[in-house]
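Just below sit the structures, each encoded as structure tokens.
We did not get these values from a lab; they are worked out from the coordinates using the rules stated. As the structure is a computational prediction, the values presented were derived from the model and not from experiment. Cβ atoms are built from the backbone, for glycine too; each structure is taken alone.
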Structure P
Amino acid sequence: MSKATTAERAKNRKPGTFSRLIKTLFSFYPVLLPLVTIGVIVCAVINSIGATFLQRALEIISASWQSGDWEAARPQILSLATTLGCIYAVGVLSSLFWNRAMATVTQGSLEKLREKMFNRMQDLPIRYFDTHQRGDIMSHYTNDIDTLRQMISQSLPNLLMTIIVICTVFFIMLYYSVWMCLVIIAGVTFMAFMTKLLGSNSARFFIAQQTELGVVEGHIEEVMNGQKVVKAFCHESAAEADFDERNEKLFEVSQKANMYANILMPILMNLGNLLYVLVALAGGIFLALNVPNLSISGTVLSIAVVVPFLNMTKQFCGQIGQISMQINAVVMGLAGADRIFELIDEQPEEDEGYVTLVNAERDRATGQIIETDKHTGLWAWKYPHHDGTLTYEELRGDVRMDHVDFGYTPDHAVLHDVSVFAKPGQKVAFVGATGAGKTTITNLINRFYDIADGKIRYDGININKIRKADLRRSLGVVLQDVNLFTGSVMDNIRYGNLDASDAECIAAAKLAGAHDFITRLPEGYNTMLSGNGAQLSQGQRQLISIARAAVADPPAMILDEATSSIDTRTEAIVQRGMDALMNGRTTFVIAHRLSTVRNSDVIICLEHGRIIERGNHEELIAKRGYYYQLYTGAFELE
């Protein structure tokens, strides 16, 4: 990501992020959060009223000094001390409550936000993951959540308390002396100007920092996954240079963000000290000149007013400095919240389908297809009509692509006028060089992407009318890149059908040819896998993937280079299982090894997104064209 892109994203941050965050938090905890707010306000007010008691105590002591009657002053001072003690006890209890409650609010809110992000991520189209680095996506769950945690648990309560203290102290000062408040207002105006001047720059770079942090994490994740490739090609130095470039961008924005943030606090503290001196001078001058006091309380300007006023001035200026610190943390938190909401707001995968896939059986009396809760091996499309009636069509596996055009981007077409006809139970193989469009066709059949032009029909139904989850349920997929999850071997096989029994999983493993090697593992089917099954060979991982597809028992299959990572001996073993798995199912096979497609009913040869040949093995050999050249070794696939 370039600097321009980072700066643009920082500049274009949604202005309503703060209000949206507050509304979100209140929606999570509509009762507890208001109680926390009340507790914070009570603590803030209690921390601000000490000066009023000091002023009252000074008045009592001054009057007792002049009259010499100290006995009369003792009960008043004791009453003030008792009242102040009770008030501060309430403050301690309030502080204890809101701090404990805020821990629940913080962690609970983060839990719900993580859940929202993860749920939305499951609804996003494949295109999103193809265009975003996985490390950057992970940064939403780590860095962005962490900055938001600090903001919710610390910065927001402290900022609210600081604002309440400032307002309370200001009104108390205004209550005692308007003239001296004017000095405060003049000083605070200048401090606010400095805060805005330096704070805006700090905010801009903190937002950019979060974005660049995601870029760095994305790059690290990418290099970690490709570490074997880096070492195999001796590109350690190049990898270090690439990382240094991205790390330098992160340093630049982080250094500027923290520079503006760090210089703001000392400036405000010194301005606060200067304001304190100015208020002291103003108070001394007013006393010396006997300036009539203008106040809401109607009290006479005296040393009993000036001394507490100075204490309140120090407290007031200190709180202004605290605001600057909290604002920086809030800005960082908002930058994280903005990225979190950005993921939550991503457009989910559109699904206008209404035709569903159901288990079915034939009525013994009429022979018609009816829906059932039992798995009978018979599948049917449940088709609702506008008049409220339902019809059931048996899933046969008839897949037709009519004059399909497609491009991953509007300006670059990948497929051109592709027509494919797969009859029920046929094995259709796609052959062609890398980039010819083989995998793209299968991505379109299961609607990972939507076509630009043409039609794709499944048993005569436009696949746009079939609900995506049901469409994909009818298509078992075995990919070239195997993904195993942390868990036992049995769990990974059962991933194809979470309701499958152990016996069904073992039967699927036997069908795929995986049973023998699994039983030789330390704990057999209970052997725990981690790190994407790193303790297994590539071929063993692929066999588990095939077993996973077998236990799903789908009506149709897509095998995308399913045997490309298996050695020739293992291929012979698994091919028998694959033949059994494909028996009676419409199957789409993508393979570089022509031996795996020789027995296909139809072989389609692709070149640059166009179909150049089609037919079975014997027919294509007889044509002595593209397929013949491949099969006889005249030229090889790239």
Structure Q
Amino acid sequence: MQYALSIILGRALPDARDGMKPVHRRILYAMNGLGLNPSSSYRKCARVVGEVLGKYHPHGDNAVYDALVRLAQDFSTNAPLIDGHGNFGSIDADPAAAMRYTECKLSKLAAETLLDDINMDTVEFLPNFDGNEYEPSVLPAKVPLLLLNGGAGIAVGMATNIPPHNLEELMTACMTMTKSRNEGEEEVTDNALMRMIPGPDFPTAATIIGKSGARKLFTTGNGGIVMRAVMHLEQVMGKKSKRNAIIVTELPYQVNKAALMERIATLVNEKKLDGIADLRDESDRDGIRVVIELKRDAVAAVVQNNLFKKTPLQTTFSGNFLALFGSDEVIEIVRGAPDQASARAALMDPENTRFCLSSAQTDAVLKLQLGQLTRLNGDKLTDERKTLAESQASLRDLLTSDKTVHDTMVEEFEAIKKKFGVPRRSKILPDEGEKEEIDLVQNERSVIVVTRGGYIKRMPLKTFESQNRGTRGKKGTSSATDDNEVAHCFTCNDHDTILMTTQSGIAYGLRGYQVPEGGRTAKGAPIPSVLPVKADDVVTSVLPVSQFSSDEFIVLATEFGWIKKTPLAAFEKLTSRGLIIATLADGDRLNWCERCTDADDILVSSTRGQSTRFHAKDMRPTSRTSRGVKLWQRVKTEEFRTTKRVVLVMVRQQVKDIPVQGRAATV
């Protein structure tokens, strides 16, 4: 039990007040004692480690140096507390250089928010391990460092794993809570705090999927947060020609890049991951760049999903909020006692169920320097404190007025936020069950262009200004080739659902803002990089939908003369994964998809130069997966394929120039 308690209190768990374990606290305090402030020169890390070992932390030098190194790594903490000079490791889990080669000093954040008031009698000091030095029991922190940089530790029977958070968001929450308490308002609710701090913010950025994990973690102390790497599609030069490649630029927190690439290579070699032709690391001092080159027939979206499923490109951070919250209650009892005998009696009092120490335990406590805090030996210090307080009216106000303390805290929070705040690194995207992402995107008007070569792009409508009648206009895509010939061009709102159908009878849905944005002369992004469309499949229609009204329908027609009308509401839950929307015969293709209402007429033309027009209301609506009904009179299947195919389907209100006939009639 003694060993377990020493591990819990002295090594493994951070203190909630300053967010530190004893080794971190001792390193920073020792560096402050050596004068290694932000404006000083760097000093060898070996000098700091020796100071910590000799005065405060009687453990191994490797343990101290490893803790020092982590405090200087910008990929491990949001706000490094040590300014390191030299090799302090990498995201590939490369070790830091030996302590005799590296140098360090305190960062500005550590000096101003953790050690600024250390010599102003703000915290308790305790004797060190041999009684020759004093060290702070906690640092006078001005920021919630436990949340800012997070922390992890394993003790006996308990563990902690706290993710890092954004400084600006933390300061905003601190100011709100302090002002609320200062003005006597109701306590800030969990929902209000979640709006200010929507989730952790990791130093390696990446993406957080969903808010449910963060909400559970914040409200219960335990929860899993799904993290996903940030990647995009590029065309890179392969051995002979250009190929599509997935470029990874941000990794989930605590993912080892070298181990990740080894894992991907192993899966490819074991035939458990298809579609990858080459893998290389092009990372440099400017950031991470992992190139995953794809095979020519690979679907980028499918490869991405497999990478997320089978590799640490998507992983879960298992959070566990557990920290120490120390009490000075024993010190107060000893300090308030008139002499050591009274202090001894108070600690041994059987009615004091919190302590009720034995005689041996009480003697051990009083043998510490706490015994010198009794009133008999504390009068001198009290008199000196009163003398200084009388000359400092502002300090007296701080000691007596909670409002003044809270006002000072708000001022400090605001100053820290302004000086050290950085924008959020980790983006938060909704999972399949959440829809908050759309609220973060402005509903602007855009132009979407789809080419026959299978490329798609989105341009803001303001890209095209109004021009006079006789002008030439602006180019809307790259140089005209067969691949760049425009097949579909329309305007829509960024919140609209883009309904995209293919010749194989599959429909896909995505929001307008999810279409990659490109310039006027840009070729656009390959559709397989946006949606899991097969390379040999052809997009036949692209329809923007603002509302899935129950009064509207989708008319679908195939080349062999099958037609169906399906309620538009059946497509409301369409996702980017795609759904079957028509059952096709062998060799048939779904070539037309139009919106209509019961007030519209439908016009169909064939290769024989014949047309038929009928009222949309005369067609019975069918389900999404139905085959539909025949357009022409019953003829042989071969005749469908050779002589009479559909070449035109139009939906217009009252096409009066063509007589109304039955569905199977011809004219």
Structure R
Amino acid sequence: SLSEDALRPSDLLAQFKQTEAKTRTQIRAAELLDNTVELIREMVYTHAMVEGDVENLLQVTGCSAELQNPSCQSDCLSERYRSITGECNNRQQPRWGAANIPYSRWLPPEYEDVWGTPRGWDPEHTYHNVSLPPVRLVSQEVLFTHNDNISLDSTLSHLLVEWGQWIDHDMVLTPQSPSTAAFRTGADCTHTCSRDIPCFPIQIPPSDPRHGVQSCMPFFRSAPSCSSGVLPHRHREQLNAITSFVDASMVYGSTTSLASALRNHSSPLGSMALNSQHSDHELAYLPFLPRQQAHSDPCGPRNSTNTTSCFQAGDSRANEHLGMIALHTLFLREHNRLVKELHLLNPHWSPDSLYQEARKIIGAVHQILTWEYYLPRVLGESTMSLLVPPYKGYDPEVDPSIANVFATAAFRFAHVTVQPVVARLGPGYTANSQHPLLPLHHSLFASWRVVQEGGIDPVLRGLLLSPAKLQTPGQMMVEELTERLFQAQGGMPLDLGALNLQRGRDHGLPGYSSWRRFCGLSVPNSTAELGEILGNVTLAHKFQLLYGTPHNIDLWVGAISEPALPKGRVGPLLSCLLARQFRALRDGDRFWWERDGVFTSTQKRHLHAVSLSRIICDNTHITLVPADAFSRTESPEDMLPCSHPLIPHLDLSPWKEPDTGEDRRLLRGIIGFVFCSFFH
């Protein structure tokens, strides 16, 4: 598509979902296993398979190797620093929270059959005696909002919305099927409207404005994992390609090969690699991805010989839009700033020590900003204190792996808080005629705009001053996301709302009522009861007409429709699901920043003063920032200079270690070994 200059939205989605070699190896093995089992199931009754048959299948498809537990070394390095892959965080369960493991399940999946056929695969199949509505129809009837018909959040900035996606990319990456054509028929999933795995196209209903122009939107099923599909009591599970932990993996990667590729190995400071072709007024850009062929550049301006490559980062989604590029660039610079500061304090430290200490600090910064600044605004202070009580210490019995429901539905709530425009502002937070407001779809996969149109500063100023969109029952998702997603030169744009709903069905997520019951909330059995829960009778009637019963409502659309709890931005069901996941991510992380021994008490006290505004001050040319980057700032006059006491520097002096010579270093090594052995 790229070489033919006919880039389709589905091509951009595939670029967005690119995975590392380790992930590709597992999902290829899993697809081979699934296809083999499907053929056997048609030819012989699978219950007749004995354990030896199963083991042989796992062996020949390559899944056996993918299911083996890693060997966890017990040494001081593994006690002091988390692994890049997330493996061995939990000594007893070394794969918990690691990259390339299946999502966990809080409720059993409800597929259309025992094997893992998606909900809604057969349009005639009924649930509670009613068939499921087409997801595009739900999007049109419930979600669609004109770009100019939105309300603004009175207290939250758009940077908080951006942070939610940034953290999502630290925890969740669901690879789609690596196959682009159906196994049985060879049909190309980007062109067929027939359901034939891995193709699960989104049908266009007759009432849709696109009807007649487009019969369906391409949709690929999520890739299976090696744990699925062999025995009758085992069902299809999806894979999380990155670490579950909030560990800044989107900066550093979740595989050792990518982490190594992102480093500047010639640097004595443990620095990250930088862009060698361009700079942002003497400040660094991310390096470009290696070019595989002359025209393979989805991130450059279309119809132009002046190309700019996609940036390379710890996560393949770095180039999705300008805000994501800005945050990736910001934390690349922050890492390199930290290693320079740490080197001045500890000139005897090796490049690896500098790299690991800076990575450890940046991981802690992400945990602090997320749990202490982001989550209280999403859940509300009172709900946060109730559902996420103060930290009591590491609990090795807590599984920190990401739950399927969190990845596929719950943490997608913020899609309804996205503004339809990207504001880019000049110095002083004034409108910039050179870089005007951009419709959101013009900022997607447009890394060239950062390089050629002013760097990351205008984008960050826009995020700091712009408010978030306020979600209300009549103002769900802007048309930039439902009608213009990944709009490119060839093909029709995608619909994010429909994609979210189809993904939930693909993963077999139980319906809205099941999750209300799971969280101990009342379950609506009628339109009247649903209207009371949603606080909106009109919306409840819409759901009744679409789904026939409240029990069939897709989780994601039902959850985002609930009115927000006091001073929060989500309702009771999302509060329950989000709090449960974030509490597990904290309590099940052996390297959580507050855990005794991870940092000294003095280091923790200094880390507590960190702020996103300070990081922006330290790594951009921006000189005026809000005291709190996630709170809405009404006007530029309310910004503070970077020198203001409310925006303190991170004092790294507690990280200074004396260079005590070889004998003392040997003694420290012996003491450290005893210390590690004792705590192990």
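Structural remarks
- Value -20000, calculated as helix-only ellipticity at 222 nm (-39500 (n - 2.57) for each DSSP H run of 4 or more, over all residues; to 500), assigned to which of P, Q, R: P
- Given 20 for relative contact order in percent (Cα under 8 Å, 6 or more apart), calculated: source structure among P, Q, R: R
- Among P, Q, R, structure where FRET efficiency 1/(1 + (r/R0)^6) of positions 276 and 604 (r between Cβ atoms, R0 = 41 Å, to 0.05) as derived comes to 0.35: Q
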